[in-house]
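Trainee: Several structures are given next for inspection.
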Structure P
Amino acid sequence: MDDHFVCQCLYDTLSGLCGGLSRFSRPTRAALIYAIDSRDPIRICDTQKLLTGHEPKFKELYLDSDDWRRSLSAFGDGRAGHLIHPEKDLDLAGLISFGARSRTVAYQMWFTEHHPDMCHVGPTQRWLEHAASRLSHDVANEGTLYTGISGEFLREYATHAVRDFIVDEMNMHLGWDTQIRVYPVLDAVLGISRTPEEGAWARGELVFADPTVIGDVEFLIRFPMEERPLLQNHKHVRKLLLAVENSPRKLVSDGIRIVGVANAGLPNFCIVADFRGNHGFLRINDTRVCSFADGSFHSTTHQAKLVQVEEALLESDLDPADQTTLFKLVADLVHTAEERKHGCTLVIDLNDRPVTIAGQGMTEPLDLREPKFLALAKSLARVDGALHIRWDCRLHGFACLLDGRSIPGEDRSRGARYNSALRFTAENRNLLVVVVSSDRPVSVIQEGVALSDQCALAPVSSCVISPPTLAGWVGAL
């Protein structure tokens, strides 16, 4: 087979996959380990260095063993060449993977990043599955029929990935003959989320139950068959959501119409759209699948994971129990500010002697381990200025002003909180500053550097050259 054609298929697919996943999550890398023929050397395509650090595992799986070369005879001669057989997930730390075999691509294992703020890995795994399917399909068609459209499919695959994951779960719970159609449900969720009512975005839960099990629902109100609003009438459904806003009640649909209002007694399997104003979450029963905002689906939980804060505390001299307590308090304050949609700044002071910060002092510091003082701190976070929290989990001041001299790396587009934190931490050691903005991701800053800022990812290479063998890649690192 023409090597140039295979590389063209591979790079087009990989580029589209990275582009789509970066919209669904955040800037995201992807990589592939593959062999077109079972007799070929195993190759690796990792232009963004996603797989660096996993060399020992790959050496064990692919170089020290030939198990991956097992015969394709089990596929059967009658099976279409591009149809894939899934492979067992490699379950590598920090990575999501999906592997497959087919008659046209003997082996392929796709990888992407497992971001810590993902609702669920399921849709991303379905995305990787589709990448494997598209590559097998393109290679099967050979150069004469190649259109290069696979990359564009993968770039716009978010809704399809969510749908594919939900369908898989629904088939496992309800069987293959379910009547509910997922695409209209997803279209309705996005449509309703974009429909304001008297200037306010939707709030409340809309439950989708298969018609075969909707009789199990305990309705407070059940609409007559001829008066049930159509799900596609987004404006009408948006108005009905007012009846369940800020309450345990739920609007119930059979996937076509709104059936009524329920309070409890939902079926064992249902799809739930939880509208929360400018964003919302899609769930299967109580399990979050993804979020939605701005007319599209995303993987984010809309809560900062504060991984950099946790790592910095682990590297400190604090007792492990104190590290855990302090991290939980900081996370609680940050998540409350996110939910209330106001900005705030937290200074976490790990010095033996507290750093001096101009602000509102108190005769006695507040022990944030006491719920009443933690609740007060959440309100004080709304006051202009920063909260000064020491390693002893006590609040030593609020409305604190962070000052300092200008430093390289400031970003005027980020506002006063962010740049003041950069300057202050550049001149004061052993501090962590967490900046919560109402319209941006949470920033974690230490020694004048934003630990949480991401460098722009290098684009997937557009040079159509044969990727290196895995043996050569492992030996070169």
Structure Q
Amino acid sequence: MTASSPGSVSLRIVLVRHGLSSFNVEHRIQGRDDLSALTDVGVAQARSTGAALADVGFDAVYSSPLQRASDTAAHLLEVHGRGLTPSFDEDLLEIDLGPWSGLQRRELRERFPAQEAVWRAAPHSLELERRDGSRYRPLPELMQQAARFCRRLLESHAAAVDGADSSVLLVGHNAILRCLVLTLLGLDAQGFRRLRVDNGSISVLNISGAAAGTQSVQVESLNGTAHLGAPLPPRGPGPRLLLVRHGETDWNRQGRFQGQIDIPLNANGLAQAEAAGSFLASASIHRAYTSSMARPRQTAEVILAAHPGVPLTATRGLVEIGHGLWEGRLEREIAESWPQLLADWKRAPHTVEMPEGETIHEVWSRSLNTWSTIAASLDDQETALVVAHDAVNKTILCDLLGLTPADIWTIKQGNGGVTVVDYPQGAGGIPVVAAMNLTSHLGGVLDRTAAGAL
């Protein structure tokens, strides 16, 4: 499996949520009303985000016209220092929660208990009433808005999607940014609660492909907040799992398919593990699990050096996909002997069984079974570290996001990257991907780790 399938980056989309607002501080519903302004903390977040993105050259910037977003864009771009001016787009407006706007969350629970419960449990089903008495569903409307914006964005940057690299910045709000991600992934509104977008956070998606309607989407990272001072998003109730991909090996660097051949970390991989250990040093970790192979075990042991006494359990359920006769080979060598199978692997990985190897479905089954067992074993306030491999992590994340085995190329996992998964309602509830593939500890907002084979 190569990190470049479904293709190299053509259009990079960077999503930023506005900084902390006055309504955020007061725990008020903001929605589409423009009565909320950035706080001093929100201004600082916007400027820190601009500094974090200083190395990214944008070809265009789009912002919601609402004050809290437009001010975030202005402060961010001032620090970014490239002289860019945002285009304000009404399709980046926040969700329309008209009857609720301005209410504190406590007041919402008291005045509209049944509707508030629906909003928390099944937001796509929520109906509200407009001033003219008509009823509407805010989240499906927002999904339509997101689809409209994405369509126009891809049309405007068709040259980039067709192969000429380009980057755009979108500054918006919590709900619309989640809907944009869902839309680009081909998911519906039922996945809304599976994502988290914090104030000032950075998410990165990559689009490649030739013709409109055939683009490939890769989620490089979600909800990065380390540039704001804390490595991980604050946790709430329920168990938390920290999913890490092992550090680099020589075969990663060379582009060899390693699979279940037990290749150890190289010097850079050990440095990546140490960086991940420093990144996670302040996290409370109560248990740790690793694939039984050397490269994730070494990574886990380095991370746990800052957490003495935490037990580490190795499991076969998290071992890498078995590439069979492909293991140890470079991609060009595989292309010589199995050209059609390799093409299918890149195009439709869920249809492929490698010669004397495994299928994604088999990896999916054992990885998810192991993950679910770990999650179910945790108490509400416990955090577990899980260190595994590219394909294993991708299958887990596809499942958590509502994707399928056909979608593994949608997920990027950098060597030493950190993902955060919360279960606010316990292991039996809806999982929340609170952050994905964080690599700022490895050299910046963008994932620059090796793009070699597994």
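Trainee: Check the numbers for percent of Cα pairs over 43 Å apart across P, Q and tell me which is largest.
Mentor: Looking at the calculated values, the largest one is P.
Trainee: Say we calculate relative contact order in percent (Cα under 8 Å, 6 or more apart) for every structure; which of P, Q gives the highest result?
Mentor: Once relative contact order in percent (Cα under 8 Å, 6 or more apart) is worked out for each structure, Q has the highest.
Trainee: If you don't mind, there's one more thing I want to ask. Can you say which of P, Q returns 3.5 when distance in nm of label points 7 Å out along Cα→Cβ at positions 208 and 424 is computed?
Mentor: The correct label is Q.
Trainee: For distance in nm of label points 7 Å out along Cα→Cβ at positions 40 and 328, which of the structures P, Q scores highest?
Mentor: Q
Here, each number is a calculation from the coordinates, and none is a lab measurement. Quantities reported herein were computed from a predicted structural model and do not represent experimental measurements. Cβ atoms are built from the backbone, for glycine too; each structure is taken alone.
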